[in-house]
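J.: Structures for review follow.
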Structure P
């Protein structure tokens, strides 16, 4: 009898490894790392040797950093994506671990930089998560995070145009863990996200806005104030104590 083929759960469906491997090669091709995106802008802010990629998903960005000479711990709460990551990406300076944001399984003052890309909006306890991140970063180390921008044209348009009552009813049928925008508990504008970070002990270093659409980024080069209503906000802060 032929052995049953192992299936991998990803993006709310089951894949054969051949299907998924091909999809990941396309989704995370070298071209993706060669142009400015919310991910590449954040990756360019990373400093130091020991890096934590928290909420690493399938590990493509963690693997990229390991190839660039960093020692990377790639962590996620979702064992399904970690199973994929361990098979897809390997490097001597890359390890995948499961951890929970309520209590990170890492020692104090260990990492030079922590990446938190499109994760904080999914956390039910963002203050507790940021507190834990502060604990595991070395004094002088950095947190680089990206979040959807609550002040974006997308959020404003949704508020103005959607039938809110109908949308609420639709939300009631959403799964508890959808691994996409349906899991968002918070939306942050630049000021409230910095308020959260600063009150946990971080100081400002740098920030960037970028949009998911090229035409918005093009307009923002012509009219810089437009950049502030882009869909994504990236901020880099430092642990000073």
Structure Q
């Protein structure tokens, strides 16, 4: 079994110290992704929560933030291409969320001759890719994605470091879930309905139109939700209600 070198152990210790000082409702905010980028050097880090059964995005954060605009190209259809994505096939068929690289599945030549490269990786400028996830059902997967361009690939120690951190990252998620999740009975049916619509990306005005109520009423319901869940943002409320479901 491969063992961590002392230098890697020190890097992990520094990361945990930095991550533990980050405050807020979210378990994995951009500040934590920035610390991960220092730990595992890359062009960008993404944290993504997906319902792969219903084929919908539940939550996503990227660092650097400006990369989000580049990755939101309407031509990129994840759900249409994921059956060809090496990571997705591996994770969904094996249930193994440990760190793996794109190069663990395909050679560079095979990648560049593939449809998933033409339609996904090449438009994003990505050729080197590392992923690690938290143990989770396919209805709510939780993955960290590390991206690089055509330069140096990730090495074995990068994956080893992330595998060592998986229990810590899972603990952060569990603590945030416990902190943000009161008994479900505290939310009324209307409050849950509004949060679910917010989770679909609707604005207050759009929620109001859908439910035949005023935008002010939507705002007041959301303020009540924030107080009950102990959160401060729409995103945190949607995440907290998702954990209660």
Structure R
């Protein structure tokens, strides 16, 4: 189910908070897919060659990515889930964590050089407003690295069992507003210049992706192109489960 933010019968803030509390109680460390996405983001941040940047991990969950980001410079994390933040704070007491509604609370204690926002924007009611709030806390010339579930792929996923961490059912207690790369760029455009995009984790078994991700076809192509290189090509052209954009705040 894809939730329409204009649907008054959609999940309430309390329902969403309860969903994420339960989710992060069950999963306190990254699965393979989350780690693959995180490593890609860390490489993008490394390529910026910033000197001890101040970083905000927006949607930090249990804080594992916040800890990784802290190797680059002073880092803090924020998340809707109070329970996730309690877990994060207990595991990484040296890092500042804050829980609360991302539309209401201060997102950071002071302006930051970089915001990393993984898989949050598809789960909020007002996506442009969230991007505006992010822009407000980034220093002039600072950066946003943001990821979202890829609508092109999500529309072609055969069933939820194909998605790691979802299981046989994907509950409706959280918002699901998947974005295409074009959608994401349009939301970022008022405040940011997009300077790099990619995707990670090719998947999907419907429509054209049934052919592109066919086991038999890929096995045949592997005689000429190793699967790793083939997957990298699919990711570059936007066929991964998660899309990632790196953008610089406009003057």
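J.: Name the one structure among P, Q, R that distance in nm of label points 7 Å out along Cα→Cβ at positions 52 and 204 of 2.5 was derived from.
T.: P
J.: Hey, P(r) over Cα pairs in 5 Å bins from 0, in percent, for residues 140-195 alone derived from one of P, Q, R reads 4, 12, 15, 16, 14, 11, 9, 7, 7, 5, 1; which structure?
T.: That value comes from structure Q.
Read-outs: derived from the displayed coordinates by stated rules, not from any lab. Computed from a predicted model, the values in this text were never measured in an experiment. Cβ atoms are built from the backbone, for glycine too; each structure is taken alone.
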